[in-house]
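Each value in this text was obtained by applying a stated rule to the coordinates, not by laboratory testing. Just so we're clear, the structure is a prediction, and the values are computed from it rather than from any experiment. Cβ atoms are built from the backbone, for glycine too; each structure is taken alone.
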Structure I
Amino acid sequence: MITDTLLTNTWRPQNKIASALRRGEFFWTIEFVASADHVLDDDMIKVDAFVRQLARRKEVAGFTVTDRVHSDTDPDPVMIAKHVRDHSGSQPLIHLSGKDRDMNDLITSLDEIKVAKLENVLILTGDKLKDPPSDRRPRYLESVPAIRTAREYHPDLIIAAALNPFKYREEESVAQYLKLGKKILAGVDYLITQIGFDIVKHEEALFWMDSRGYRVPMVANIMALTAARSRFIRKHQLAGVTITDSYHELLQTEEKELTREQAAARVTRRLALQIVGLRLIGYSGVQLTAITRTEMLETLQNQVDYLSKKCPDRITWNKAWKEAFVFPDGKRIANPAPEIAWTLSFRQVDRAPLRDRLKYRLMDRVHSFWFEKGAGAKLLTRTIGKIKRGSKADQKLVKLERAIKGPLFGCETCGLCRLNATQYVCPETCPKGLANGPCGGTHLNTCEFGDRECIHSRKYRIARDLKLLTQLEQWLIPAVPEAYRNTSSWPPYLRREGPKVIKKKRS
């Protein structure tokens, strides 16, 4: 919950983001991409002037400082955020990515945030590394346990989480929303969507929140999509961002057939209309990406003011939004959503294979007998229950555990087996090692890495068919401590040691 602590603090700069959330005022934030270039003295002088100019705009509540977006070696976002705050006069939102980081890295960042007296964070898992190490498997700190740790460690922090509603298959779409429930139960204050252009999916996210009784504000991440940006995003397959063929064609046609000023005006009009529409349907604000000049912001604000008067309701707005996607020749209309797109109004598709359902039922009984209440659990507790991690006996157990569970589940002996909480689909078979649900980078059920189906789509089908969806929404699965890896999970589990799955309930 957002408390009064931050809002009544007498020191400045103000936390305009927290104030807007508290008062229910629609607000804008401007994304600031932290990169190595921005730590150069000459460049920082230019950035400082830009930040100060934008901070004077009444609609701007603050800046968001990204983490490892430009490269895997971008500078510490906490350092950049402190600089931006001191020059803008308002508290920024710091992105903290889990890319190639563990819980100790998060604690270090939270300590730095406390010392710097910064107050807002967005905690996310992050997209895949651009230049992964060749000598080891990179790890990702998943957002759910990171949010829970941040909430416990720094109770007064304003914590945001990410959501990608722009998914067009049942499994990846509903799995996103179910994981959202975990993030809310872990303690987030508000949500920020991925960049998207499909107003139907924006509405769908609000519908899901309302249907589940989640009273958490939502902010939409939006971008002025030009032809050049569309080419870049599609070429580099920016994780989780959907630009349809018809929308891309519209942008290319505008660039080719219109003057530069006319094409730019159409791009700005679409962005302004999107802001107006998002406010109409109930979003709490927008995060603007790729605003690099104050002139751009001023032009956008003038368009928003004008269109707000012209489109005071959904009927007039819908008409204007449709017209904004008409090709210059007036004969065709682009669609920001794919032609075949699953929504929550559709019935379920593709049942889980029989082998997956049978495997779950069998493994659940095996787990109960050997590790919970059965006679096997009593036997194992007496025989191996006292073996310590890292001992010679433990290393023998590691080999046995991997020999049994490797062929069945793809086990990598992480030392904290969570199979009974992940529908007996091993989370270590996800390239990012995610246990609580999918990241935002899937595309039509395909993993962001592009070489397999997302394991969370498989988990969803099993859970749906066996009526276990509560697990996907309310069971908070802990991160694996690095010290546990390559040790046996069996003796500590029998002793009930180590991080536990937290089984929460929606209020």
Structure II
Amino acid sequence: MKKAFYLLSLTAFAACNNDNKSAGTAAPGTGSEFSTEGKSVVVYTTADSTNYRLSPIDTLTFADKPQPFENEVIVFVDPDKTYQTFFGIGGAMTDASAETFYKLPKDKQEEIIKAYFDKQTGIGYTVARTNINSCDFSSDMYTYVSDNDSTLKSFNIEHDRKYKIPFIKEAIKAAGGKLNLFASPWSPPAWMKDNNDMLHGGKLKPSSYAPWAMYYTKFIKEYEKEGIPVWGISIQNEPMATQRWESCIFTGEEERDFLKNHLGPTMAKEGLGDKKIIGWDHNRDLLYQRASTLLDDPEAAKYLWGIGFHWYEPWSGGEPMYDNVKLVHEAYPNTNLFFTEGCKEAFDLARTNDWKLGEKYASNMIHDFNNGMTGFTDWNILLDETGGPNHVQNFCFAPIHGNTKTGEVIYTNEYYYIGHFSKFIQPGAKRIVASASRSQLLTTAFRNEDGKTVVVVMNQGNSKTNYFIWIKGKAAEATALPHSISTLVF
């Protein structure tokens, strides 16, 4: 997928921006009844075996349709029924992403940063994640302190000034000056752990709880001195995974007690009580157990903004366990459920055109939004031609790959599929009812604060499907191309 498709997408983005300028002013969730009167539907599509990449391909109009029939395919939408508030969409700005970025030609750097963060010509990311200390997607292992410095007097982020800090600053600038950045640790320094190793799991020593809690505050303050506001942190990346790369184990009870006895109080004492804290930050499988352990303790729960979760699935597929997201949302409806990491693993340069990449993303996003998810953060926003760099050879796919040998930029269809959400759904939007009458169509919908309704429809099937968008006795006829995703805006 070459630059020609990216240039095509710029045309679509400009059209979208012009369309949004004519948005109505009705606010969602106010009880005012939605009307289709005078509204036209602009359809943006990305489709396999076509040149459509976030392309405006049609404008639809509503007509009377009182009762759908059983042989018709319908996407029912009810803008007056609202659910969770949308927080935002973004990706991880790791060491690997930053290093790859600065190995590319200057014009390609500018292209990539605009493609992600520019609200007019890009897909409008509003969220970013970065790592505290090294992670697998770092070229080297590092921390910010000297060995055995429990006072943290040696704390220094010089390592990040080479690539990561300037990279994040470029993103903030392209995003219009504001980006909700959160940071996650993969491992404390080795000397803080019982295995004396940043890799291979291990646990935080009880004697290190206090200095490790202070470590987060040092990181936030040093980044903010650099002009990078930090919106929040997660407590521990994948706290139940013993990996060959940076990792650290926390049981539910250990994470709860560290939060309520150390991290939460330390953040408050250091004047950082307004920073958001995310628990769990791991897969859907143990999501309910970890969420309930943290949230059923009022002294821990008062410090939590939300529960983060991941997905990782092999090429062959697997059970996504979406119901676990739904159960947590139903049990704790006032807690934000935030997707904090996921991607396709086992990178193969020959598979960057595989259409399943984007379909896997959109399927997860649609199901998770419909089950209560408030925001989505992809894993690395940029990787090189090897799926790295990565100091433990754990190579993965990213929406965009930069070939550091040739200077070529490759846009996988992940980029476009994510863009069908991030470009059109704005922070503050409310999810609304969207229900398809046939299983070949997956759908979710939101109503933005400016009154615009956004409906995402994905067809994973091999056949073209004609369908109606139906709202309160009015309908607009649309077409879902084979292996396509469309965003309908009205």
Can you spot which of I, II the value 2.4 was calculated from, given it is distance in nm of label points 7 Å out along Cα→Cβ at positions 206 and 294? II
Working back from 0.90 (FRET efficiency 1/(1 + (r/R0)^6) of positions 286 and 374 (r between Cβ atoms, R0 = 30 Å, to 0.05), computed), options I, II, answer is structure II
If helix-only ellipticity at 222 nm (-39500 (n - 2.57) for each DSSP H run of 4 or more, over all residues; to 500) computes to -8000, which of I, II did it come from? II
Ranking I, II by Kirkwood radius over Cα pairs in Å, for residues 182-397 alone, the structure that comes out highest: I
Out of I, II, choose the structure whose coordinates give distance in nm of label points 7 Å out along Cα→Cβ at positions 310 and 366 equal to 2.6 when calculated. II
Relative contact order in percent (Cα under 8 Å, 6 or more apart) gets 23 when computed on, of labels I, II, structure II
Ranked by mean projected area of the Cα convex hull in nm², for residues 110-157 alone, the structure on top of I, II with the greatest value is II
Taking 22.4, 73 as the value of Rg and Dmax of the Cα atoms in Å derived from one of the structures shown (I, II), identify that structure. II
